[in-house]
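No value in this document is a laboratory result; all are computed from the given coordinates. Small disclaimer: the values here were computed from a predicted structure and weren't measured. Cβ atoms are built from the backbone, for glycine too; each structure is taken alone.
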Structure 1
């Protein structure tokens, strides 16, 4: 064991491990007994971990792991948790909007799509189009929206004095022009891509907020201009926002790690 052991830190992790390994959410007295701590010490540790968002107390005064640990997960596990939480909502939304639904995150200058759901098997042209779809953030609705929420400072660090790659005649290639629209995107909680990545394809994205008000990811609906255009967007946008809010609530209430013991 390290000579630099910190008792409070060690005890905090012991409490988290106790909660993780319990077959059902434990109460404070259960945790104290299993970890071997005085109930007053256990109470203080639980209060700190709750305040930090790593655990929470349910209506039966039992403790479960909370969203704070979700943010610490590695990118692969985090993507899996997001995808599993969001998929039922995305499937329903694809049928409601008769479009392709995507869920993605921003990694550096690229958009990583964790889930893509097509409304029906007949959309072969859409499937083919997405195979060659660019991942550059500046050319997609999800990417532009997440860049806006990332903030001006980080955006300028990445794109200052650069010309952005053009994928269609509509692609925004001036970073400063794109930056000017960030405040508008955030005020509207959404962003459109009008044929900026793929000719004829339109997308609209909405942010998914976590319980602390930070953007965890974004979802978007995409289709050809015959289905999604300026006349149909007023009906589409409210549904997309409601779905994004629903996913945010599911993420906030999902345990980060299974409560049962490992097998």
Structure 2
């Protein structure tokens, strides 16, 4: 068994990393960051996102395990004080996993034949830096609407609890192979109209955004941000690739949602 370790450098995390390394060595499990079979992330959801993009080229070979050393995360099933139990699970590993859908993003640029390709675990957003973003929204090859507003957010089911939720999107269970398009501060009046509601897109359909102006956009892929010029088209669909998590312990999705947004104390208050 080859184990990769990805971690942040917080004071709470570093002692956990040392303890994990010692236990892996004791059980004769190899630490291999280049070609791991399992990647253990220690930190939070941001650390797991970094690990996902680091190993995005080998998702068919890698399973992930998340350990959180701070606040409760949506991708981290283990706590920092459970490292011994985690290593015992690694020793007894039988290859079981649970997988989640990903977002496939294709960006096309003016004057370039080749498109840029990205994968997102949570979401991708497109925003105009200066002024209102105006773009035509296509579902498959059919024009659906002309959007005016701050931008658009396209999320995966697991990413639906993040930025998507903050802009009014729905929370979607990750067993559904779908993506979600949510408007960011759309302009709606008697002249300009949009759906003003999230759209759930299945695996056999896709979303295409075609900005009327090609300059001055901010494109995000999860936590990665870039300033884009000459963007002519963004195509979003459910990716063929999936992310796989080692199934030693897997918290039910709605328990994660309840713990993250409601909590027992608030839930039972009158």
Origin of the derived value 3.8 (distance in nm of label points 7 Å out along Cα→Cβ at positions 23 and 95; candidates 1, 2) | 1
For which of the structures 1, 2 does the calculation of Rg and Dmax of the Cα atoms in Å, for residues 15-150 alone return 20.9, 64?
-> 1
Could you tell me which structure in 1, 2 was used to calculate helix-only ellipticity at 222 nm (-39500 (n - 2.57) for each DSSP H run of 4 or more, over all residues; to 500) as -5000?
-> 2
The highest value of FRET efficiency 1/(1 + (r/R0)^6) of positions 79 and 143 (r between Cβ atoms, R0 = 30 Å, to 0.05) among the shown structures 1, 2 is in 1
Origin of the value 1.07, where Rg/Rh (Cα atoms, Kirkwood Rh) was derived from one of 1, 2 = 1
